[in-house]
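Some structures to go through are shown next.
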Structure 1
Amino acid sequence: MSRVALAIAGAGVLLAAMPARAQISDDVVRIGVMADQTGTYSGNGGPGSSLAVRMAVEDFGGKVLGKPIEVVTADDQNKPNIGINMARQWIESEKFDTIVGGSSSSIAFGVSTMMKEKKKPYLIAGTVSSDLTGKQCSPMNVQFIVDTYQLANAGVTALLKQGVKSFFFITVDYAFGAALQSDATRFIEAGGGKVVGSVRHPLGASDYSSYLLQAQASKAEAIVVLNAGLDLTNALKQAAEYKLARGGQKVGVFGMTINSVSAMGLDVAQGLQITAPFYWDRDAESRAWAKRFMDKNNGVIPTYIQAGAYSAAMHYLKAVRDAGTDEGVAVMAKMKATPVNDFSMKNAKIREDGQLIRPTYPMEVKKPSESKGKYDLYKVGPEIPGDQVFRPMADGGCDFVAKK
């Protein structure tokens, strides 16, 4: 072999032995945070989720692989045309690298399709349709918090264990409500129960009297309210006025966030049975993070959605660092290969279909006499492992994963 050939071969060996140079597109990592910032669901995530993502960036050091991290927030107003067009502008024109999404399901499906086409990670932290890791799954989706399957499974199981056999639904009229009612109905029927009726209300309704009267007249043993945010607060306040519980009917909710409990007050919310993946006062680690959040959030406690937005952003940034690039497919592979460890969960793994398998906790809203402070709201039960409440991957209908 000639000296020139030897030199070239030697250079090739040296290059192969060297670590790949970090690759950050446009010399910046851009994170978009999209959710309802001012409307019905803004208290669930909204500005608090944006704050949580900025906290994650700050805790990470403000840079990744030596490049700055930018966070931009958008108010999708719960309108698909606004949310999807904003996501398109971010991804196609402004070269965003990821979106932390807490949008309504109708927006999330459109954004998911776009992120799949552009091979950008979609970090779902607030949208709960189980189809995002099921029939409308994407290799670029990660569901970081809860979905309708998990919420319905945990909620229905708790009511069935109390002897409830007949159910009536008051459901918000859009994709989230329809998915949650469908999943809940399946669990009710599998458990030997029966749905005796249901009624749907528009998003942002203020008067629930006609819906509550229909539920009361049904004689169902449990009236389950399937909505969130201000809708849920208003519905439960009016349910308390109708004294449904005093007539022997239980009132159930799935996926209630702590801001709704705080807004209602313990006089109205006491005794409600809920499940959630995070509570600010569960242990020392959650309290320490919540205190930092509250210091930046005018003293208001974080919801589980806001805590989930932090987890999503932090796990993404770690994956960019460890992958040595912000290229979406490589980052997603690293995210799925690495367990999530933070103040809210330990060694939680992201499945191939994008579902983060994390524990949840049964909680009961305290009586006023049991509370020791403004935000001392829940009694927390023992951990329920994630694999007991999330849908088995083989049952989801996700087209790119092998049945397991």
Structure 2
Amino acid sequence: MINQPPRGMRDFYPAEASLRKEIVSTIETVYRSYGFDPIDTPALEYLEVLNRKSGEEVTKQIYQVDDMGMRFDFTVGLARFIANTSLPKPIKVFRSGCVWRRDEPQKGRYREFWQSDVDIIGSTSERCEAELLSCAMDALHALGIWKFRFRLNSRKTLSDILMKSGVSSDKVVPAIRALDKLEKRGEGGVREELIAAGIGEDSIKLLFKAIASKKKEFVDTDRLESIKEMAKEYGVKHVDIDYTLARGFDYYTGPVFEVATENSSLSVGGGGRYDELLGFYGSAAPAVGISLGVERLADLLKAERKIKEGEPSTAAHVYVAPVKDDAYMYAISVAKTFRSMGLGVSLNVTERDLRKQFDYANSLGFRHVAVVGKKEADLGKVTLRDMKSGKEEQLPIKEAVARILKGAEA
């Protein structure tokens, strides 16, 4: 009997699921503050759409369903959608959700994962890149993540470096795909892949020398410097121009970027400019976007907050425990009043005695239990038990709510 999820996919306990929803909500709040509006596209796209400009490596990773495939990112669906609209430009949009890739699962890499994207369509200005870096920075700060850096490069710069290293034009795309695996496979592994792609040893030596040089003599380096300087005006200080950065998708045409944190060897975000992609599906328009990886951010915050996988927990503020059956109707009324005043409330729905209700509330980590019996019903009050100290106090509903909220902030 199969009792596990498919390989590379996961189940989430309440604490983890709540954390992921918190991450998405926090990120989207920042996106909205920059004037971005939500859109959505289907989880399934026609294979013809997905394969149009994704690249050979990505095509192999698509989960196929008849003549369709599960989306591997949001950018392709966005391009198809926006290319067939007449919205005024620039268009500033965001969306969050699940994507799927039939990749080899490993630490920080899953076959089903969430990401939260933000894009600007209709402008070629580097002001777009600067604003996206700032937006991503503010989203990470809102999550309490402060130690990170942006890596910045351009596909035009990288192509120029390759050509000046003697790599023929028909080998540029395979070379970029190989360089994209530099962090995963190391220089030795990338050299092997470059040789397998038909690139000579002399060109490979020149290539690695050039990308390590930091020289500003290549195509588009002036644009990279402009983005970096403009980002400083937003308060984005940690931007490194890095010629090794490639980004794997074939649809990138200009500046590309990644977000690297101090506590992880994997990037937690990335994106770039894809000025030609919309033209494959309808009306052409320049575009650029960045994506934040919810899974990797969740892994970072889980470790920071010491959230243990599988540990029972709840996000509710208070548990309402009726002493006996004759107080149940009053317990319902108390729960409804608590909820109307902004509390998350879990009401006993079993026939357990009071002691077992306390045990249950304690196992889920409730700070407060509102005990209601005939006496409380007659007075219109609750007996509020602090599960941490064991102290009990009979309080009017309004005072009980204030006490519960104060405890939640502590």
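Per-structure values
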read-out: Mean count of other Cβ atoms within 10 Å over residues 182-189 derived as 12.4 - corresponding label from 1, 2; value: 2
read-out: Structure with the greatest value (metric distance in nm of label points 7 Å out along Cα→Cβ at positions 38 and 342, set 1, 2); value: 1
read-out: Structure (1, 2) behind the derived value 22.1 of mean projected area of the Cα convex hull in nm²; value: 1
read-out: Structures 1, 2, by distance in nm of label points 7 Å out along Cα→Cβ at positions 134 and 318: label with the highest value; value: 2
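FYI, it's all coordinate maths here, none of it is from the lab. The model shown is predicted, which means the values in this text are computed figures rather than measured ones. Cβ atoms are built from the backbone, for glycine too; each structure is taken alone.
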